[in-house]
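Each reported figure results from applying straightforward, stated rules to the coordinates on display, with no laboratory input. All figures in this text were calculated on a predicted structure; none of them were measured in a lab. Cβ atoms are built from the backbone, for glycine too; each structure is taken alone.
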Structure I
Amino acid sequence: MRFDVITIFPEVLKAYFNSSILARAQNNKKIKINVVNLRDFSTDRHNKIDDKPYGGGPGMIFKIEPLARALSSILKINPKSQIPISKKISNLKSQKSKTLVVLLSAAGKQFNSKMARDYAKKYRQIILIAGHYEGVDERIKKLFPIEEVSIGDYVLTGGEIPAMVLVDAISRHMPGVLGKTESLEEKRFGIGVPAYTRPEIFSARGGSAFGGKYKNKKYSVPKVLLSGDHKKIEEWRRKHIK
């Protein structure tokens, strides 16, 4: 899987993508993440990529020219390809296309685990546009087939955080990224299950932080989790899932 993320804050994304599981997945060539600075595709001497909206209104919006150049550049990234860019754009509209262009937008379809699995299975390349300001010039959606995706019913300053969410969630469904084939199911099942670690017994004593009804109380790990009986542990987890 290849991810291309168009942004005006590349360092924010690189810091996240170059750490933990995603860094290891890239080093092991399980995924490839290419962060694209939209300002590199501006012809303005000040590298301007936004402007005021026609008809008035608050804020600024991304201009169509830099976005169109960035997307075209990404689609032509294979030097061996003899397919014209116009043909590549047309191919994106096909149901069989292995490339998806996503605009991170609060108005988009809400992202979920099923979408992450489907994207990982269907596509070989996902291009993410991390919007900012008040959005993008609407005409870019007519030039390229774009799917709008949101990560929740709220507004964020920009699309960088949603881009991290999509790359992370989709990557976890790619073979070899998590190390073990069963890891994904274990982690999925573990959502909302109470978890405990050492010590086995915690005593809330001493210090002003544990006054009143909590003073001198002891909190123990459920005995079943210490039993080593995997069948009983699984039953306990299923019973206590939130």
Structure II
Amino acid sequence: MDLESLRAGAEAFLAESRLELYLAGAGVKEQLRLAEVYERHAGLFAREGVVAAAQAFASAREAGERERLRELWSFLALGLIRERVKELTEQAANFESAATVRLPGGEEIPYRQSAVVQLNEPDRGRRAALEVTRGEVVRRKNAYLAPVHAATHALAGELGFTGYLGMMERLKSYPLAPVREEMARFLRRTEELYLREMGGALRERLGLRLEEAQRHDALHLFRGREHDPLFPAERLVASAR
């Protein structure tokens, strides 16, 4: 296949898909229509294109050209996978944008707003209630995302990669297994320090023992309300300018 045509198609798809994601994410559009974007570029993510880019990468010798071909190969391979699950991905995004949660007093607010409300809620009982209702939205959204996750891993194998980790290492030069091992070492080395400092902060600022603290307590702690006077609202616009 013609690599230059694939590159031109990739640029056109990226421009259109990013605009669609922006408009839906910013609330300009009520619903994400990403599947339609994929359909308008139906020939771009064919297996033949992935193979052509992979072969061109394998035969290239100049470093800059190899990097450009790796990017094209990566875009086409990951695009093929995302094209296969485009409807579920779109449904998950639209479900989240339309979802609401009920506050303890009965008021309903958008799910996406609820994270900010929970962060700023000083009452622990209300935070806990929000945690439950937010968790229900996440559980329902996962009904869309779980098949996406499963398909992504399955398709990585179909494309000839050794699983998802192997795919990311070859396409992106991201050797993820060493990162996992390094993070495991980091957690072991810092666990005692974390428990001591986190326990002290929870006790001093929220009056809680580490053993009784929940996720929403940690989020509220990290919100850092005591620092709000350093960021007066009336100076926000002037500071940005």
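Looking at mean projected area of the Cα convex hull in nm², for residues 43-138 alone over structures I, II, structure II comes out largest. For percent of Cα pairs over 27 Å apart, the calculated result is 58, so let me know which of I, II that is. Comparing all candidates, it corresponds to II. Comparison across structures I, II (criterion: relative contact order in percent (Cα under 8 Å, 6 or more apart)) gives the highest value for I.
Using helix-only ellipticity at 222 nm (-39500 (n - 2.57) for each DSSP H run of 4 or more, over all residues; to 500) as the calculated read-out, with -24500 as its value, let me know the right label among I, II. Structure of origin is II. Calculated for structures I, II, distance in nm of label points 7 Å out along Cα→Cβ at positions 3 and 75 is largest in I. Using distance in nm of label points 7 Å out along Cα→Cβ at positions 131 and 219 as the calculated read-out, with 1.0 as its value, let me know the right label among I, II. Only structure II yields this read-out.
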